[in-house]
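See the structures that follow.
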Structure 1
Amino acid sequence: MQRFNHLKPATPAEAVHAVATAPGTARFLAGGTTIVDLMKLEVERPNSLVDITRINGLGEIGTDGDELIFGALAHMSDVADNAVVKRDYPLLSEALWRAASQQLRNMATLGGNLLQRTRCSYFRDTQFPCNKRVPGSGCSAIDGLNRGHALLGGSEHCIAVYPGDWAIALVAMDAVVDTQSPRGLRTIAVADLHRQPGDTPHIETALAPDELILRTRVPASRLGRASTYQKVRDRESYAFALASAAVALMLDGETIQDARITLGGVATVPWRAHDAEQSLIGRKLTEDAARKAGRIAFAGAKTQPQNAFRVPLGIETVADALLIAKGRA
């Protein structure tokens, strides 16, 4: 790990100014569970870390009123264990507690969790070409070991999976993030936060380098009650998803009025399955209908020989999640 400056701003304005004006490359530091790991691997080599953990007001957790508010510095464990979140929005709680070990949940922040980078082994090993790490160098995964790589949203330049869980649940609930940069404040839908790789896989989000996430806001909704986050992985203890699904339903009797399905672990970004949702609205949710929705969700999947097994796995994950959500209605 190379030497770096450690800056400790007192306000968001000071933090974004520090990143914007620091010589060389600067990164924000919160829980450090991603950036420090990548610095040890020399995938990230910032000249400065701008430590935002001492900024007041970014750790808020608000569950009253017309929206839920989660400050960027709120810890995963605190939100996962929040009584209102667990009762009224189980998909949010489950996405957090299934995402990491207890030790990491106690340390990692919500803002940082949204921005965690891919776990692709070629990205994390600097001896291999990787377009995310060095634009134009090539993608080793396409003709390499790609069992855990993307089925949806990939390109000829990158098939790395977005690794997070929290963002998958947030997209299902139409959440937004508020941000600050030297140019001012803005709000971004979480569904628009992450970018598919296209021909610029090194540009992973809609954020500018000097833009700081302040908070996440989730509209209060009856959809939250009949919801779940299901995650299938190689081992039950802390592991990244082979397939996951965030599902929320609104029913009138047995008829589905609204449905949300977002896929995780199988795409380059959190993947909202709009067509699968539409296949359910106005219908009763049977096992056949749930499995059909799963097939529609994966209709555009592009497989490699090593990862084709994850299409039927993903279909069953969606179907199981829908039936669990129905039971919670």
Structure 2
Amino acid sequence: MTSAQRDVRGRSASTLADDRAVEQVLDAVPCLAARTGWQRVGGGLTNVNARVHLPDGDVIARIATDDAALLAIDREAEHHNSLAAARSGAAPAVVGYAAEAGVLVVRWVEGRTFGAGDVRDPANLPRIAAVCRLLHAGPRFAGDFDMFAVQRGYLDVVTERGFRLPPRYLDLMPAFADVARALAVRPLPTVPCHNDLLAENLVDDGERLWLVDYEYAGNNEACFELGNVWSESTLPVDALAPLVEAYFGTASPALVARARLFGLASKYGWTLWASIQDGASSVDFDFWTWGMEKYERAVEEFDGPDFARLLEEAAAPD
């Protein structure tokens, strides 16, 4: 267990609802000593975020909590990967990291946070592909991200803790294994991927996009990144090929099938993230409904008429 993990034990989102508790955490971060004020920033489900005003510009302090203790988030890796992402040019600069306080500080990006509708706008697909290419061309990350391994770990937690599972979840495990086997036939080289590109992790400064929040970052296939973008913002099926083409310069059946199957694996795996959070988190958020929306879309794809074809195309030569 790292020092950061030790120090945040017992520090939940509910305890940090008190501004005085946040102040105490900020006081423990040397690079924030000159702050002239701060305010909460919404949206964090595994941390508490504060926009802090410094003489040389604003920053975001990401305060880790124990609400994410069962999600296998490595805060040291998050720091390393945030630095690497910043060097790639895809992410804001890292200003500081206080491991014992469990706080990562990154430069504030003045811009507009995307919503799912922005991702579904065809005009933004090339922009999203471009910032993903920028990240993927940067320094390697501290470890790999494998959704199939993540799903197995999460399922162990759900089973051991007695958290609830959606109907038929275990019945679909053989089909999930079929996806893993198909994707393993002709794997693509891995690149440093964000792996959690819901719309809210894209920020538009008016000229370009930035990718923020590297909790789940790791080296992975680019097709996972694209499939995850497609899945998280519920893009229509016919929007995936343009996204793949904007990234690769081509939208071969094999590449589109890989991205779509990775998107399916993402939905199925992150369903368990929601189950764990539903059972353990103190955050005031309806994790179960959030997860069930993903799961129901996954079931439609597992049961759908395209599933067998996608398995064949993903394993075929590009």
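Any read-out appearing in this document is the output of simple, stated calculations on the displayed coordinates, not a laboratory observation. Keep in mind it's a predicted model, so treat the numbers as computed, not measured. Cβ atoms are built from the backbone, for glycine too; each structure is taken alone.
Given that Cα extents along the principal axes in Å, for residues 57-168 alone, derived from a single structure, equals 44, 41, 26, which label among 1, 2 identifies that structure?
2
Kindly point out which one of 1, 2 the value 59, 50, 35 was derived from, the read-out being Cα extents along the principal axes in Å. Numbers along the way, then the final one.
Details: 1: 59, 50, 35; 2: 58, 46, 31.
Among 1, 2, the structure yielding 59, 50, 35 for Cα extents along the principal axes in Å is 1.
A value of -7500 was derived for helix-only ellipticity at 222 nm (-39500 (n - 2.57) for each DSSP H run of 4 or more, over all residues; to 500); which structure in 1, 2 was it taken from? Working shown, then result.
On the way: 1: -7500; 2: -14500.
So the calculation was done on 1.
Out of 1, 2, choose the structure whose coordinates give distance in nm of label points 7 Å out along Cα→Cβ at positions 25 and 97 equal to 3.7 when calculated.
Working through the options, I get structure 1.
For structures 1, 2, calculate FRET efficiency 1/(1 + (r/R0)^6) of positions 33 and 249 (r between Cβ atoms, R0 = 30 Å, to 0.05) and state which one comes out highest.
Greatest value across 1, 2: structure 1.
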